[in-house]
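**Q** Listed below are the structures to be examined.
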Structure P
């Protein structure tokens, strides 16, 4: 392991969107066992500090790799097409229309069933968008198009979080 390794190299994984979550989890546990600061207690404070840095690096990589959206954004960045969500909010007109329809439906939803139906619709759109991002990254090797797909996924995830908030408010 080298600190200059990217997350995939660090975890010994192929640089693809399609990943086995169980393999990511297992590799994280193995890496944590290797670098845990307690293993270096007998070697002194300096060795423990280095181990702590490694443990933090492994955890940081794990957080990116285990989340499909973060992993897709990271792959886009590695391939020279950073997502730049804060600067680039350009979306296709059809996607924006869908967002507007969902927002109106969310505003009008008064019951749990309506909110859950809306969430089901958004979850299906999220799954399709993730599949499209994987295809763009792994098969078509089109990182700029994948970055646009990741930006769309961010919108969908924010919308689903808003639905969750509304559902929580109904329970309160």
Structure Q
């Protein structure tokens, strides 16, 4: 397994640790630690992509697991933030629905021997989602009215980009779902 794929796997391993620290209120500085874990995990997403491209380490494993690792991280954080009443449930439902739909498309493509790599819209979507989640986590710690408003705007932007990127995947890969 190459370095880029190891970083992807590290991101997956970080998810349960994030969940423990964000959800157990009796852990001192739990939210702060969870925020640090989320930021570090988000940075591994950028780093593994850079390493894979710059060192010609792009693999089918990475093309499949990198988006899955992102989905696990983002979904876990959004569900935790919804439980904490920080993010409205409808936002989480829209984002997770898109993730399931695109994962289904990828699975169908894989059954046909096609690997669907992350698109430009998908990458932008992930960055916007992660930034919105980081803002929400930081806002829990700092509790700023201005940051609350910025977080809300970023969450709405994440929903819009999520919808656009989902549409883009299906439009560009309509051949995968063709029934002929």
Structure R
């Protein structure tokens, strides 16, 4: 199983994600994610034996308890890129300051603590809460992406976060297919 821990966007924000992607529609070399599967990844576990799912779910329950985060409003907005404007591999929309960024970061840190204790490898870079819009396969559209990111500050809306999910990602020729393995309430 290829697993990650996520906060999933509600279906009603899929249209806002698609509208945000439209701003980059003329940028060649971009591969857009399916707005219906938009999510914020808290931790990527990668390929994992299916018999570890219960152990992972228990760790997520401990992580939520340790984070001390109650249900909160998450406000999605503002563009960004990874790793840098000069070399773009991912185009994303972020979480507004004061709009759930602190709670999301606390959840990430707690989830990472629990899952690295089980032997999973943590990130080697600072956590930035974001929802991926597209991946850049080549630099043909880089100038347009840079301009849109610099000149736009979209607000995609907000939603109430009341759970995190352990999600299985199955890679297909048509893109990844996501299935919830477990949900842990805040």
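Coordinate-derived values only; no laboratory data. Quantities reported herein were computed from a predicted structural model and do not represent experimental measurements. Cβ atoms are built from the backbone, for glycine too; each structure is taken alone.
**Q** Here helix-only ellipticity at 222 nm (-39500 (n - 2.57) for each DSSP H run of 4 or more, over all residues; to 500) was calculated and came to -8500; which of the structures P, Q, R was it taken from? Don't skip to the answer; put the middle values down first.
**A** Numbers: P: -23500; Q: -28500; R: -8500.
Comparing all candidates, it corresponds to R.
**Q** Once distance in nm of label points 7 Å out along Cα→Cβ at positions 91 and 139 is calculated for all of P, Q, R, which comes out largest?
**A** Working: P: 2.5; Q: 0.6; R: 1.7.
If we compare distance in nm of label points 7 Å out along Cα→Cβ at positions 91 and 139 over P, Q, R, the biggest value is for P.
**Q** For distance in nm of label points 7 Å out along Cα→Cβ at positions 19 and 35, which structure out of P, Q, R has the highest calculated value? Don't jump to the answer; show the numbers that get you there.
**A** On the way: P: 1.4; Q: 2.3; R: 0.9.
Going through P, Q, R one by one, distance in nm of label points 7 Å out along Cα→Cβ at positions 19 and 35 peaks for structure Q.
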